[in-house]
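As structure tokens, here come the structures.
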Structure I
Amino acid sequence: MLPVVGLVAAYVIGSTPFAYFAGRLLRGIDLRQHGSGNLGATNVYRTLGAPAAIIVLLLDAAKGALPVLAFPALTGAAGSWWPAVFGVAAILGHVRPYAGVFKGGGKGVATASGVFAALAPVPFAASFATFVVVVSLTRYVSLGSMLGAAALALTVVVRDGIGSPLGAVALALAAFVVWTHRANIGRLRRGEESRLGRPGGARA
């Protein structure tokens, strides 16, 4: 399998909309028409409940981990950049699934978590701890996602350097996560952002 075939395969794997399938299988609904309209685990949680959200979260993370672990060897792609590049393809697939056929993809956090859990376990652990602490204190998943991405970028850059493949991808990912959460940032500033387990705009 050539590297370009691996990139296409990583994108297709990332595009697989497990949240969409969960909505159809469990309640016969299209999650793009419910809640936030995103095909991500957070919307699954708010619409279908915690058990379904956990399953979707793990599957979305696996979409990121599988290409970076398996495709370099399968494609014969040499060089330290390729695992990260396959991971980026999977993340883009999750955010823009099947070239727009499934609009309203997720924001890439779970799939990116799978990528970095496979490639950089220690920085990922720091990122995950940041996410858990922020969400536990504020109940804002969006804020936890952004600060977790920032913590990931910081720890990877400190460990590997800003010019390393993972350092560059982690910085780009942090900026991308902030960009995909730009609407959430506006709601946070206005006090209208939904808290985990509470209706939108509920204040502490």
Structure II
Amino acid sequence: MNKFDSIIFDMDGTLWDAVDSYCRIWDVTFEQMGISADKVERQVLLECMGLPIDEIFRRIVNIDVDAEQYLRLLDENEKKMMPMLGGILYPGVADGIPQLAQRYRLFMVSNCGAEGLTNFLAYTGLAPYFEGTLSYGETLCPKADNIKSVVNKYALQSPVYVGDTQGDCNSAHKAGVPMMFASYGFGTCTDAEYSASDFNNLVSHFLSE
């Protein structure tokens, strides 16, 4: 018997790196609004990954911008551009997800926009392996609440969350779910129950349970 019956994945920093695409979308949005602003740098956006979009806006936009208008246009641009720009899957994800799906029910919970997870699954071709997804953009609820919602909706008995930041770990624990820290991702974490140095290591861990 597996120790877990399901795995809930974060997206950015856990399954792929799409930061350069996000930077491009932010820059295009500034251009469309006629705002002269410095290019959004990768490192700046990296430090915000995993946060809700309105919090990211507050952290990186330090000029006079109508936040509601900007974020609305940003969302529209992401819907149009991400299916084309996409991101880069971490080594082992394309082969590992199908293997995990043979033994576990797979889900995704992310703080991305409403279309973020749909775009990810379409771009990568991994949609057949995931039973359900939920994002901040769909609910405007904290990640812990969205994890709980997935657990309850799908009657998960023994889930584990996989993420790459301390915020992910805090959210998982608040939802009553153990955490596997993807140490190859964007952030750090001090109190996850499990850790994986790369995705192949993660797959091996779960397949050996």
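Nothing in this text is a laboratory measurement; each read-out follows from the coordinates by a stated rule. On a predicted model such as this, the values are computed, not experimentally measured, just so you know. Cβ atoms are built from the backbone, for glycine too; each structure is taken alone.
With distance in nm of label points 7 Å out along Cα→Cβ at positions 21 and 173 computed per structure, which member of I, II shows the largest figure?
Checked I, II; max of distance in nm of label points 7 Å out along Cα→Cβ at positions 21 and 173 sits with II.
Using helix-only ellipticity at 222 nm (-39500 (n - 2.57) for each DSSP H run of 4 or more, over all residues; to 500) as the calculated read-out, with -13500 as its value, let me know the right label among I, II.
II
Work out relative contact order in percent (Cα under 8 Å, 6 or more apart) for each of structures I, II, then name the structure with the largest result.
Across I, II, relative contact order in percent (Cα under 8 Å, 6 or more apart) peaks for II.
Going by Cα Rg over 2.2 N^0.38 Å, for residues 109-156 alone, which of structures I, II comes out largest?
By Cα Rg over 2.2 N^0.38 Å, for residues 109-156 alone, the leading structure of I, II is II.
So distance in nm of label points 7 Å out along Cα→Cβ at positions 133 and 165, computed for just one structure, reads 1.8; which one of I, II is that?
II
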